[in-house]
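The following blocks contain the structures, represented as structure tokens.
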Structure P
Amino acid sequence: MAPLPSPQVCVTGGGGYVASWLVKLLLSRGYAVHATVRDPCDPKNAHLMQLDGAAESLRLFKADVLDSAALAAAVEGCEGVFHVASPVPADKIVDPESEVMVPAVKGTLNVLEVCSSMKVRKVVVVSSTSSVYFNPNWPQGKPKDESCWSDKKLCVEKKLWYSVAKTVAEETALEYGEKNGLNVVTVCPCLVFGPQLQPIVNASSELLIYVIKGGPNAMVDTLLHIVDVRDVADALLLVYEKQESSGRYISAPNYIKTKAMLELLKKAYPNYNYVKCKANVDQNSPLTPISSAKLKNLGWKPRELEETLLDSIEYYRKTEILQDAEGEGQACRLPDLFQILNAAEE
């Protein structure tokens, strides 16, 4: 008897931080993967074809989420789609509409419309806890859960464009699924740390490097929610494979105050400069505890925070990222996305 063909799935934005780990996981579990990238020949995507099983089971497709025809070619023959591609701008957003809103919202709709026309069985959309955090009306002291949505008006007022884009895109995805009979599940990871597979340093890794190397500005001692990139990949595959999964899932298992995180890191690696930390005067920080109970009840088992942090540093040391940032003109900076963590200047 001929072996059964491998189940085929598509991952958008395949070369990114989370998507690369997801592709690696899917290949290890016997899936055939179609990954969309902007340019299959770009050296920054070369790591994908070096993954175990890639030669036999991975195909790269040149596609942008705003190009429906290219997406259709990538999704053809796939029973599931993981929509991971999303703009995460590290620099200050000048034109929110073209930089984040259109790619996040229109891009997500394009993917879903293609999935509908191709009769895809299930779509997993990667959202973010920034679509959960910013809700001033949530009862104080109650951990935020999947029923909590960020207040879009508040996010616009505070110019939190990434949060606006993620919230609108996720609402749009779930509404589209309801209306069109497409099985859509969303996963909302918090701050993602852990080793990288891709060569380009992504925004959340830049934040951790800033913390370790002691960037120029102090940070506020606030609550940070952290998840391991490998656990995010596990969560995405889990909600895909579990038939009973539905709606949204928060993936934010660990939280720690900035100061406590610095102490943990200093104990293991005392020789770095580390960022300065100031007491947080704003007692109304939106960063209150959030719950991942729904995902854990599905069978998700994330790793301990310490393992994630130390594995991250080991990766930066091994790849000499920590040394590189000391070069001339390589000022260590906090990505604009995380300016909320910056302490106000005295």
Structure Q
Amino acid sequence: MHGDRRREEHRHGTHLDGGGRHRAAVDTEQQDARGEWLRFAPVQPLFRALAAQRLAVLAYHGVTDHRSFGAQLDRLQRLATPVSLGAVLQAVTERRPLPPRSVLVTFDDADRSVLTHALPALDARGIPATAFVISELIGTERPFWWHEADFLARHGGRARSLDCGHPSQLLRRLKAMPDPDRRRSLHELRVSADRRPPRQEQLTPADLLALRDGGVAIGNHTQGHPCLGRCDDDTVRAEITGAHEALTRWLGEPPIAFAYPDGGHDVRAETVLQELGYRLGFLSDHRLGPRLPSHPLQISRLQVDSTTSTRRFDTILSGLEPAYRRWRRQAVA
């Protein structure tokens, strides 16, 4: 149950308790049950064969269940060919496809568990990875803004733009706001709440070097993780360049890869990335991509979590579960 709660916090930016925690557990059980069924679907072998000629980029957040995560890595070693960020860059540079069944492991937000839980598991198996960093949190004890907003709202925090609707819709409403309105609402929540959120230890510059030395490449995930589509042009540029400059200072070299906050492509962001010399950009569209990325700044990724069952993990890796989810959305629409 605790793992389900943390999984939902990482993916959706919410803190769940009471009925919310129950709904998260039910949702997880339903997803894993679907994975169990899909794994034995007649089309799964076909999808697995097709996936051999595709690139699977796995998008994790934190690692809340190290045993399950280790089992997933073991599956990768048996079923796939783990590759590094450098290998993907080399394929793009040389215009040469990656090997069949190539998989790149990535992490968004750089939760501290990437260092404490993911790195030992990856290192033990010789699997490389990439972590995309929110630069303004490095070296601080500040929580992610979506965790902070939920905590403040549950402890008396109020904001003019958030006075209506169910509390479960808080994050969705904040993300839908123009960025200045989101920041103003967060400020109002901080001022009006009767408690401050608990501190959350974040990675330090030294931790970033330890990750890189351990085979985890470091990429840019903006300064503060805004929804870029809700930002004006100047904010888009500042969010990317500010993080770029900080990471270059800490690492001694400029990052070459970027992950779009919330996973959606932004044309203005891509322009800034090209100006700064970025070679790779990653979405979170829950799709497989070509072994030779046709749009290196728009590489697809599959959404996965450390608590995902191994059977559902197989259907995600094959592309069957993502295809089923897209079909379901179209059928409902």
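Taking volume of the Cα convex hull per residue in Å³, for residues 109-228 alone as the criterion, the highest value among P, Q goes to P. Comparing P, Q, where is relative contact order in percent (Cα under 8 Å, 6 or more apart) highest? Evaluating relative contact order in percent (Cα under 8 Å, 6 or more apart) on every structure, the highest lands on Q. Work out which structure the value 16.0 belongs to, where mean count of other Cβ atoms within 10 Å over residues 53-60 was derived from one of P, Q. Derived from the structure labelled P.
Quick check on the output: -15000 is helix-only ellipticity at 222 nm (-39500 (n - 2.57) for each DSSP H run of 4 or more, over all residues; to 500), derived from one of P, Q. Which one produced it? Provide the component values of the computation, followed by the final result.
On the way: P: -10000; Q: -15000.
Answer by label: Q.
If you line up P, Q by percent of Cα pairs over 22 Å apart, for residues 149-316 alone, the top spot, with the largest value, goes to Q.
Bear in mind these aren't lab numbers, they're just calculated from the coordinates by the rules spelled out. It should be emphasised that the depicted structure is a prediction, and the values quoted were computed from it without experimental measurement. Cβ atoms are built from the backbone, for glycine too; each structure is taken alone.
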